1. Given 24.5 as the derived value for mean count of other Cβ atoms within 10 Å over residues 31-38, which of the supplied structures 1, 2, 3 does it correspond to?
2. Taking distance in nm of label points 7 Å out along Cα→Cβ at positions 135 and 367 from the coordinates of each of 1, 2, 3, which one would give 2.4?
Structure 1
Amino acid sequence: MERARKHDASRDGAVIVWFRRDLRLADNPALLAAIRSGRPLIPAFILDDETPGRWRLGGAARWWLHRSLASLHDSLAAAGSRLILRRGRAVEVVVDLVRAAGVVAVYCNRCHEPHAVKDEEMLVRTFAGSGIELHRCNGTLLRLPQELRSGRGGPFCVFGAFWRALRARGDPPSPLRAPSRLPPAPAVESEQLAAWELLPQRPNWAKEFAADWTPGERGASRALEAFLDGAAHAYAADRDRPDREGTSRLSPHLQFGEISPRQIWHAVRSAAAAGRLSHGDADRFLTELGWREFAHHLLAAHPSLPEQPLRRQFASFRWRRDRDALSAWQRGLTGYPIVDAGMRELWRRGWMHNRVRMIAASFLVKHLLIDWRDGEAWFWDTLLDADLANNAMNWQWVAGCGTDAVPYFRIFNPVLQGERFDPEGAYVRRWVPELARLPAAFIHKPWLAPDAALAQAGVVLGKTYPYPIIDHADARERALAAFREMKSAGRA
């Protein structure tokens, strides 16, 4: 834990626990440190739609936030406290609360998004010399970025080296237990959650979310246990199969801090040590947790990651501006079933299988040559687990302009990807029901199906389902030519 100023025990007053991306009671270092101060506690959450700029919470994430805050409110109430809600610029709201409630210290867990880092730095400057303390803890990552450095003393830019360094540090600290009781919160005015209007109304495009997700700390714990009892046992083999429930689906819970990476790490390690889970599946899953960690360390080192390519030559890449093609991709009408299934799953569930995310992203940037930032923005608004670091890093990875980038000549064939990872077409049949009656041999390439097979399946290409908006071979050649042009221009 980092403190901006040494504690002055002679002063009376309350302390604020500023909940940010840590909407939980268990393993919440800032909350536990505030309790240890022995002072009255003001648990507060601030909805800041101004400071983040274009990276204010997207529509899907706002649906989740509403339910997560309701869950946190109930948990705090059961422990004898109450959640204070405020809306506005985070720094201004914190300062107003400090002044209005006679607060002597603010406790929070660090965040590593650029606007969040600036908020913390501003509070340090604002409180300097005032006697108000700012305590910053690590409740969102396995290790803070400054704890892991390459041999040259800088941040890592290659995942393999980063992962080896992270593992060499050993297990992260054990998670902290949730407090059973909290001191009563002082009488501080709170806004009403319903007044924030985080839930969509007309149309209610999120109406199906609740059937798939249970936001909140309890929902996160149940999701982890369900994973360890089920999908974890074949994780290494099934994680790339969208036709199977082979992933943890913990990402939205992690994004909102309803469960910490330390809790997940230790639960997986304990399951493996007890023989409940194979070490191979455990290690494979922990590597994915490490990939999330890498993204946040990378964003901390490169604050421009969401807007600017890490590989500078890509700044001159000639992306196409094609609104019709972008719209077809967003609506799941590209004519490539595996891509369309993923984009429709995203709209209906607020989530997309990781393998299909890669396929759909590759299709946008390489088949359609549309700027990766357009895809990043769409994912930001439609994903429940929209995470600035992960979203930016993964889009750059697919586009070939980031760290550990996919080579520019690696262009996914959506037909082969579908046949490999959804061999019987179960995933496509679920999300693209107009193709459900096609034989497996043609489910990923309906334009090659015989007329009789199409007729029997009730498929009329160009009417009930579109023809491909671009031929794969042509798209591949166009993409390779564009990348060669960029490389040639860079050498000139």
Structure 2
Amino acid sequence: MELKSILAGLEGLKVKGSLEVDVPKIESSSQKIKTGDMFVAIDGFEQNGHEFIGEAIQNGAKVIMAQADKLTREMVKDLTDDITFILAPDTRHAISICACNYYQNPSKKLKLIGVTGTKGKTTTTFMIKSLLEKQGYKVGLIGTICTYIGDKNLGDNDRTTPESLELQELLSQMVKAKCEFAVMEVSSQSLKLGRVDGCEFDVGIFTNFSKDHISQKEHSSMEDYFESKVKLFSMCKYGYINSDDIYANKLPNLVPNCTFTTYGIDNPGNLLAKDITVTNAYVDFKVKLGDKNQRVKTGIPGRFSVYNSLAAISVALKYGCTAENIIEALLNIRVPGRSELVDNQKELTIMIDYAHSPESLENILTTVKTYTQGKLICVFGCGGDRDSGKRPIMGTISGTIADHTIITSDNPRTEKPEEIVSQIEKGIKKTKGSYECILDRKEAIKKAITIANKKDIIVIAGKGHELTQEIKGKKYPFDEREIIREILE
């Protein structure tokens, strides 16, 4: 594609060289550059991409885009007259717009649905996909667990929302596969770092908001975290928000150009759930579908499942899904690592859940506690290189709600597991809760299974769908379903 077309819509650029050059590919990694490519230098958390401009030129880059305030003269000493050099005010924003242009703006050719919020993004996107597919639409999905194009699973994802080049390529593939919809989890980080800039969303959903992702590498404060999420709705035509969430209710005043519709349980809203029943295997409730109040049931237990279902139903009704299809699709929905019950030969109730924030842990434990006949046993840890402030809070939560807690390792990443566990322990010591610390996560799960009987429920929280454990920067195979079966066999 001609460079001039790739740069369409970008303002404040300073260009030295020709815009009438053909660009085979855009890359932000100097190692991937081939002859004629465009290299966009990004200042990342670990490395400043501007330091690799020389390597990109050596590999054949003919277009270099950089950010003036991240640049030194030494970084551009290899520039020659045959290379087009571009200065952009913000290369993160610029690469997103370039990616949209390069892939022919695929979001404009799809009905793009974005889901943001602290909890419920994954389950809600899977529900929306199932509801729309039941109605006969072809749907793509991008999120924490994996990417789907129709019923084809492209495999695990490294992050909730991909970088802009990968994202636009995936949306382009969905257009080529004749998908009518794309449903996407939109993380606060992706919004803050401009990964979705240039996307045109038909619908945005705000599930809820609570403390999470506050760290040096993520968000500096709750205000920064919330403001990042708000950004999604400036890109949407329609917004669906949880009327029971204080932060969600701020959105109509903050983004007046988006048309908002509400759903909820306790507060007034456009779509309300009534007469809710929660068991250890499902939740059901009444909701108005068309002209009638209908009973809806889904196999993901918990009050939070009602909210996720309402968000999905709101979207389904907008796009003409019938009551019959909505009821059937929700009944059969299963989401990996979200209140996922693991079948086993000992007939123990073992639930795997991705809960990794204080509120999500409190939600899952409170929900499960209501239908536990025996003991509630919680196995959990906290991830390294993330918000350390939540660790004692989560210890207090589990110590207060669970009958017995086993504190263990999660993804320690570059931190020492024993230090993370010690921080969690400070919180649980404030309670009268029974607990023990077992650093090895597999051994912690084994201990829980050893002390449980058929009336007890084991909740293994934190990793959910993940199939690896990250220790000292390296990922090791760790599928909790397989580990449970291995222990029991």
Structure 3
Amino acid sequence: MTIASAARGLPTIIQGGMGVGVSSWRLANAVSAAGQLGVVSGTALDQVVARRLQDGDEGGHVRRAIAAFPFRAMAQRVLDRFFVPGGKAATAAYQTIPMWALRPARDLQELCLVANFAEVWLAREGHGNPVGINYLEKIQWPHLTSIFGAMLAGVDYVLMGAGIPLKIPGVLDAYARFDPATYPLHVVGAGPGDDTLMTFAPQEFLESPVPAPTRPRFLAIIASNTLATTMLKRANGRVDGFIVEGPTAGGHNAPPRGKPTFDESGQPIYGERDVVDLQALHALGVPFWLAGGYGGREGLQAAVAAGAAGVQVGTAFAYCDESGLRRDLKASVIASVMAGEASVYTDALASPTGFPFKVVAVDETIADPAVYEARPRVCDLGYLRESYKRADGTVDYRCAAEPVNVYVAKGGDLAATVGRKCLCNALMASGGHPQVRARRHVEPGVVTSGDALEGIRQFLPPGATHYHAADVVQALLAPEYEPEPVGSVV
């Protein structure tokens, strides 16, 4: 297959930035080494890296990356605080890290810088191909710190969805000059005169001279032509492309446009207004990639025929050996796919953000109503909280998945708590780092996938139960593809 995007120096396949640690450095490294764009998930990387260190850093990979961090004193502070030789006891809790806020703690910012640097550095190790990082606009507090850490490691692409990231291009421009960057925090109830501006000044964190980082390309993840046009007209810097994510994609989906309607099972119904006009998008003159149900050769061909530079693929990569999804969860989902029993549900209530969220039915996860009901409502990671203005004018934070009485006491609507799940802790658990409470309660996980979950069959050789990231790339690009037996599990 001849792909015009490759001739323009653009990737044909973008590996989706998934979950908390699912799109790990191992996965991104494997995809980039195969000549496509590997993408690490930037969500909660501070927690992920801190927990890897507390688990003993098997193989020494995190410590190897941290050894390359340019500011040695800062790197050592992170290691001194979190590294546990041999790993913590299985029944011991992970350290509690301060939650993000309008004015974040200095040690939290240092951890975030080191963590984002380390993940990107490991994804880039051993090859010379581009690497990207994916963030959610809804999780605003870490943006400024996270992006600078990733740029110090030489990240080539920044991808962002789950909101309207108008101010991110300007952040990239500022950091390429070592200038301070600002980001307006969305605060419920705030007025024009309220101070809701977050600021990060790189010069305040430089412990030694380093070259100014290269400005990465910025790809906005969109679900409508209106948002594409808005980004090009109103963003405070260059937008280098779009990823068009339809409602069949995994993770958080954009809500249906117009008045919400639901089917008999409670899933949101999408209509004609939710279909992107690809001809109009193409006329904007900016490269775009299609996502959501394009994880096969025919999907790629259809996308290219529609004018796309290629496709973003998530689900196919989520279950390969190199992904960070827990092995037991991968095995369970693959077994259900092979048995023809896999089920994906668009949960309109699960996410505290209010966005629909795709959930795979897997035993012993919060998709099981009994597991969900048995879990005490705890909010101690806080990435999906919302900021709001208190009566005294200060900024506070609340989450619809925290204890109901606490949320309501903060002015939250009681109805908003119904069905809300702690995705922060659940996704952290699915990435292999579940919190342990009272030495016995282990946080349950959650699995998210696109509607095309059954499509992972195409990568599995007869009788096999696992496959590699390179198999996905080959299947999408090779003129003829037959899966071959795979080697040992990574």
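FYI, it's all coordinate maths here, none of it is from the lab. Note that the structure is a prediction, hence the values are computed from the model and not measured. Cβ atoms are built from the backbone, for glycine too; each structure is taken alone.
1. So the calculation was done on 3.
2. Only one of 1, 2, 3 returns 2.4 for distance in nm of label points 7 Å out along Cα→Cβ at positions 135 and 367, namely 2.
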